[in-house]
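In the part that follows, the structures are each spelled out as structure tokens.
Every number here is computed from the coordinates shown, using simple stated rules; none is lab data. These figures come from a predicted structure and were not determined experimentally. Cβ atoms are built from the backbone, for glycine too; each structure is taken alone.
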Structure 1
């Protein structure tokens, strides 16, 4: 799942994952409220089962409606979603954002490089690691 409000960054992320041959279905949420609806089967996604959770969430912090830190807090505080790896992918280098993200349980914090090629490389490596290399627990609660 990709949670990104900037159209250009979302497109670059999706292109980088496609280039890395990541063939997983990727849900894109444009704000924090939409991300929570998708994750928890709320609102327009009420028919979606929560056990159809994403393998990883790539999460921007600076989001409209509900910010990324609140989305992270909700994911990591709910027993149904707390095991989902969350990778913050943001332009924020603010120490407070980094510390708070780790305090809330983020699995990785990546600052978006300004250069397209470095950005694509960072996304590809993160996607390949979390989707193909990392071993996730199969928890049934």
Structure 2
């Protein structure tokens, strides 16, 4: 449940902002991990057009977001949600993330950057399917039926 303190941190900008791209989105299987830590939704937005997205062979299924060079024509804007967490809850959340995912800086379409999910490139050597053309995890899931 969202606390008054979490809402205040989101509103005054002192909470830690986190961009999520897949299994933590609203309605997805790991979203409860954000809710359980009192996260507050700040924005539905997209990244800068410098990312590629891959479906990783994980359980539950998760996407891997990889940044590319600004002049790489393969890069597109990817749909994300930005959440705000209290610093202690952010630390708990990050500590629980399994490889090949991790938290780094994600550049948003408006030019700001926030903490966000990124994927280690080594994961792309496995059976990862490129889904960049869908522009986001939800669009990919909808296309898969």
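Tabulated data
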{"quantity": "If helix-only ellipticity at 222 nm (-39500 (n - 2.57) for each DSSP H run of 4 or more, over all residues; to 500) is computed and equals -6000, the structure in 1, 2", "calculated": "2"}
{"quantity": "Winner on relative contact order in percent (Cα under 8 Å, 6 or more apart) once structures 1, 2 are ranked, highest first", "calculated": "2"}
{"quantity": "Rg/Rh (Cα atoms, Kirkwood Rh) from the coordinates reads 0.96; which among 1, 2", "calculated": "2"}
{"quantity": "Top of 1, 2 by distance in nm of label points 7 Å out along Cα→Cβ at positions 94 and 118, largest first", "calculated": "1"}
